[in-house]
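Given below, in the form of structure tokens, are the structures.
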Structure I
Amino acid sequence: MKRYVVIETLDQMKAMSDPLRLQILTHLIKEEYTGKQLATLLSISASKIHYHLKELENHGLIEVVRTEEKNGIVQKFFRAVAYDFKISEELLPSVREETLLLQESTINQLRMGISRVYNAPEDSFRIFAEESQKPPFFLGNCEIKAPREEIKTWLLKYRALLDELGEMEMRHLERIKSGEAVDDEEIFFLLSVGFMTNEQLFIADDETLPEGYEMAGGVVVRKKRGEKKSHDEHSKQSSDLA
């Protein structure tokens with residue numbers, strides 16, 4: 001299975017633009033399925049699934065990876081031809097107004113992320129463990145009110161950081177190949193989604209934490225040291241008065 005496949009024709013784009021086909025494709029990126037298995041998984045008739053599988057196959061997006069005979073019937077197991085699909089720059093003039101494909105692709109990426117969360121080992125989420133035993137973890141969402149051009153500039157910096165992650169991986173794979181490092185079979189999964197919207201949800205009268213607390217990273221807060229000291233001094237004064 002390839003890492004990337006380039007979408008080079010409008011027909012391929014149209015084949016992918018159907019929400020159900022994108023959902024099928026997302027499942028077939030993860031693992032192989034027969035049409036019957038997909039029909040059960042998605043609660044859709046087998047005939048409808050087979051129609052969409054044929055469309056995806058005809059446009060080179062999925063392929064039959066193996067067959068298996070069961071009760072005299074040959075079952076076809078399908079799989080996506082790649083883990084990721086990139087759009088050729090030559091198609092951009094024809095798809096500038098196309099929004100449905102990106103919206104559906106975003107939704108399917110989020111569905112895949114949810115699946116990865118459920119399938120990850122428990123150790124992946126022990127963020128309250130001792131510092132030395134904490135796994136790399138990031139969780140957060142926010143709304144940023146800033147000019148588009150400034151956000152675009154920030155995104156360029158963020159993409160550069162993602163490139164650093166890719167370079168980090170290549171160095172580690174080279175060390176594993178040369179025997180300098182051991183493959184612990186762990187990977188870091190990161191899903192990023194950001195877009196402009198006119199719907200603001202996080203509207204609060206008070207944007208601060210409750211009095212006496214400060215951020216300690218991620219989902220954890222702690223009492224401010226100054227507040228704790230003040231409380232201790234107050235307790236001492238009360239004791240002295242007693």
Structure II
Amino acid sequence: MIDKIINNINDFLKERFSSPIWLSLIASWCVINWEIIFVIFANDLNSNIYERLTYINNKLINSYSNLYLPITCTILYVLLFPFISLGITAIWSWTDNKKNQLINKIYKNRQLTIDESLTLRENHEKLKEEFSNLSRLKDIEMRNMKDELNRLSNKIIESSKEIDKNSLHEKKINQLIDKINSKFANDKPLLNQILNYVSGAYTMTGLDEEAEDIRKFLVANQIIEILDHKQLVYKFTELGKEIIAKLID
């Protein structure tokens with residue numbers, strides 16, 4: 001319990017006396033009333049403590065020196081110190097700037113020594129070589145990027161052409177299918193018979209006029225092609241296979 005009270009008192013004193021105001025007041029009072037401190041702690045064998053206190057009470061105790069003047073000095077210090085500190089900092093900064101300008105001017109006008117010139121030249125050559133290597137690497141990277149862009153661009157163009165080609169091919173197939181359906185709408189059985197001849201590799205000799213018209217149409221539109229001239233056997237072209245697949249679907 002006693003330790004806790006002592007710690008609380010210590011904390012209170014530390015908090016109070018660590019304040020700038022209290023420190024300023026104590027310092028001002030000690031400076032202004034230095035005679036009181038001197039008389040109390042002076043090593044004078046001819047006077048005892050009672051005589052000293054009597055002297056202090058009669059000669060050195062007054063409201064002006066002991067109270068008003070230390071408080072006034074403390075208030076002035078607390079109010080003016082930030083501005084004084086700011087002014088000192090500004091003066092120091094200005095002085096340091098001027099010093100650096102003077103040093104730079106001196107070094108600028110100073111002749112380089114041989115060792116300094118050689119070192120400067122070596123550093124220059126080293127930086128020049130590093131810049132050249134870096135520039136070369138950047139050129140290689142730029143060429144690689146350009147080649148990659150060209151490759152991608154060509155690939156896109158080829159893909160676009162392939163898409164267009166497929167689109168045109170698909171359009172051609174659809175047009176032929178529409179043409180077959182329109183032209184042979186009434187001859188579907190005969191058309192299927194001719195297609196079966198082709199798929200089964202049967203001869204087409206002795207066709208009647210209508211069947212011959214269908215054969216000629218299929219040949220003219222590259223849907224079938226001759227396989228055996230003697231036997232008049234036909235087969236489907238690649239285009240014909242695609243058309244037949246769609247007709248079956």
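Taken together, the values in this text are just the output of simple stated rules run on the coordinates, not laboratory data. From a predicted model like this one, the values you see are computed outputs, not experimental measurements. Cβ atoms are built from the backbone, for glycine too; each structure is taken alone.
Sorting I, II by mean projected area of the Cα convex hull in nm² from high to low puts II first, with the largest value. Structures I, II were shown, and distance in nm of label points 7 Å out along Cα→Cβ at positions 93 and 149 at 4.8 was computed from II.
Of the structures labelled I, II, one was used to calculate relative contact order in percent (Cα under 8 Å, 6 or more apart), giving 11. Name it.
Working: I: 17; II: 11.
Only structure II yields this read-out.
A value of -15000 was derived for helix-only ellipticity at 222 nm (-39500 (n - 2.57) for each DSSP H run of 4 or more, over all residues; to 500); which structure in I, II was it taken from? It traces back to I.
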